[in-house]
1. If FRET efficiency 1/(1 + (r/R0)^6) of positions 79 and 303 (r between Cβ atoms, R0 = 25 Å, to 0.05) is calculated from each of 1, 2, which structure is the one that comes out at 0.05?
2. Going by relative contact order in percent (Cα under 8 Å, 6 or more apart), which of structures 1, 2 comes out largest?
3. Taking volume of the Cα convex hull per residue in Å³, for residues 135-294 alone for each of 1, 2, which is largest?
4. One of 1, 2 was used to calculate semi-axes √(5λ) of the Cα gyration tensor in Å, giving 29, 28, 18; which?
5. Please state which of the structures 1, 2 yields -3500 when helix-only ellipticity at 222 nm (-39500 (n - 2.57) for each DSSP H run of 4 or more, over all residues; to 500) is computed from it.
6. Assign the value 2.8, calculated as distance in nm of label points 7 Å out along Cα→Cβ at positions 87 and 223, to the correct structure from 1, 2.
7. Using the calculated result 4.7 for distance in nm of label points 7 Å out along Cα→Cβ at positions 175 and 343, pick out the matching structure from 1, 2.
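What follows draws every value from the coordinates through simple rules; no lab data is involved. Predicted, not measured: the structure shown is a model, and the values here were computed from it. Cβ atoms are built from the backbone, for glycine too; each structure is taken alone.
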Structure 1
Amino acid sequence: MFNKTTMQEYSRTLSWTHKAAGKDNKRSKRFETGPVLAWVAIMALTAVGQASGETVTKADFTFINAVDNTQGFSSFGSMPAINNAGAVAFPSLGAGFESGAVLRWQYGAVTTIASSADKVLTSFGDSVAINSFGTVGFSAKVPGRSDTIIATGDGGTLNTIASANEQGIVGGQFLGISAMNESGTVIFLAFRKGFRSQAIFSGRGGPLTAIVDTAADPNFLQLGNADINASGNIVFHGFPADGTEGIFSNARGIKVIADTNTRGFGGFLDPVINNAGTAATSAFLNSGGVEVFTGTAAGITPRTNPGTPFLTFVDNVSINNSGDVAFFATEGDGRAGIFIELTGGSNAIPVIETGDPLFGSTVIAMSVGRFCLNDRGQIALRYQLLDGRAGIAVASRRH
């Protein structure tokens, strides 16, 4: 189990897994990635969102292979993001972009958002976000000037949201995108130069706004990642000056959703929030084990049962506007899987697990990001198969 020191380091340090350079700001590069008609059929099946509370099983899910390493790709980011139109954003390495790229897949084609081909950007961050308009948010380093930027794009000219050099914040592994909402407002966590303070900033390409700031609010010693909904309300991971740790919202003032005084919680993963203002995350329990939960300042709802040893570790909880949650987890029997909870209770069921058949082989590993679940109930995931194939897939529920 993570201790508090580990959790603090987790909240400060973002995952950077790709060395890349460049942006494609003039055109969209497309790759043929699979049968378009199959995808259209699945989209038709999922055109009407399934209401929360329905009971499903693993057999109710179908999978489409978006991209894989037989199509000129060599590796993929671990946290793909999906929007309500079924478009998936992901970082990757591949032929022609050996130093990396951020890409968007939809309807059997891939659009380049930013690429190393132009030798302008490098070291793309593993975390990406995408809104329903297909705009993708990401972070990357700028070679030759020791800068890190956060930017958005849709296949044309990039919009720079923040520059570490220009905004006086720490770049490198300490700067990455946290989230982006439907209007294109981006939020991110950053240290000011010299690590003298920390803030959660928002921006759209102009001046930045500090939403929560340890320099201005002595109640917080340190901050973790955050999410933002369509109304501009945020939920964030915070470390107050009293030595506790918690999940907080900023709706009508800073409010506690859960903290280490609650239910034996010992620490938290980064939270997400839907348009209704319901947050979701996972807590590490002082007694051992984990609990996925949703909640507001009025109270929390367990979405897994901590009284059983079924799940031993959870990562990257996602929530949609129906209140469904999806997440990656390891199990007591040694398997790992992607789970979804649709009932509003603690009845998480597996969507896919290691050892399951997929695309003519067997799953040996998979991962999801914090924005893996859309309002159609589709889940974007990275997978690895026994036969050596790896790629990005979309899971959809049959109706």
Structure 2
Amino acid sequence: MSGSASGWGSDHLPYGVFSVGGGPKRIGVRFDDTVLDLYAATGRGEFAQPSLNAFLSLGREAWESTRAEIRSRLGSSNRAAVPLADVTLHLPFEVGDYVDFYCSLDHATNVGRIFRPDGEALTPNWRHLPIGYHGRSGTVVVSGTDVVRPCGQRLPAGSSTAAGGPQPEYGATRRLDIEAELGFVIGTGSALGTRIGVDDFRDHVFGVVGLNDWSARDIQAWEYVPLGPFLGKSFATTISAWVTPLQALEDAWVDPPEQDPEPLPYLVSTGSTNEGGGGLAIDVEVVLNGEVVSRPPYASMYWSPAQMLAHLTVNGASTRPGDLFASGTISGPERDQRGSFLELSWGGREPFGDGRTFLEDGDEVVLRYSAGSLVLGEVAGTVRPAREVENDRGPVRPG
């Protein structure tokens, strides 16, 4: 069966969670401008759930056979099809653990040059392993959710972190940023003390989502030494409402870039490119208030998704259905391919677009994704002002 000019045809069929008119949440797949209610169509209990997790746990054989069954039903009229305009979309899966990586060579090089202009752009370990941090799964939200400007400790503008220098202050972030990323959804988990091999990627990963790792750069800069990102990242991560299954991306796999030095053996794939050993030709558009400000290419990423998962579990860390790991900021070699405002404004020193550096209250950011003729789920969020907090001395207003 052929695809569709809409990008949402039978060659795509992404999964999501929807409700109609305040009714129960169900699992569905999108086909053009309709949503196929999978419980109504099949009667299978895993589709009468408020999340994809039960279906994810069934494994690769079930994912592939279900996709074939769905495609076979599309040629006939089906009362289980609901108009897209009538549905409300929800977070598609319950996120167990969330890990974010740092896998773009161009992004890592740009960040290094911004913060260490007189030193090495890359840290000594960067070309040897996919660097990552463990994020906060409870603040992963679905596309369309507003993002409240976070507060925390930051250094006053122009101050130094040197001993005896200015003291930090409390206030709302003044450097709110986005990171255009791609997320990978684990279906079949792994037991504690075991490892997922680099060639076993597709037996464990169900599909992909668009992802925005919102970042408070000034809070992050003060807190991240010595243990890495914390409050500057944990306030919100937005994902698309639609999960594109790996089966829809067969034609998107591309050969990985040359890696020098050669990684350690557990990170070296001996399988085919489309078993996870390669990269993905997925294009991203970063849209700020209706204007495209960047077009990052995922195909330029240095570390592959299979290498991320292999490294995530090499120490025996367990995984579960619904776990999420993300690529880190997607950036290409050109200025208009940078996936964060930190890079687009070169640390706030080179305004872009309409004179922008970082996000302002009321800004709307939309990340759009495509893979050939497929249109993947978008990731949208609007920035809302910081909120007061209460303590025993009364309200604390963000400065």
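1. The structure behind it is 2.
2. Structure 2 gives the largest value of relative contact order in percent (Cα under 8 Å, 6 or more apart) among 1, 2.
3. 2
4. Label of the originating structure: 1.
5. Source structure: 2.
6. The correct label is 1.
7. Of the options listed, only 1 reproduces it.
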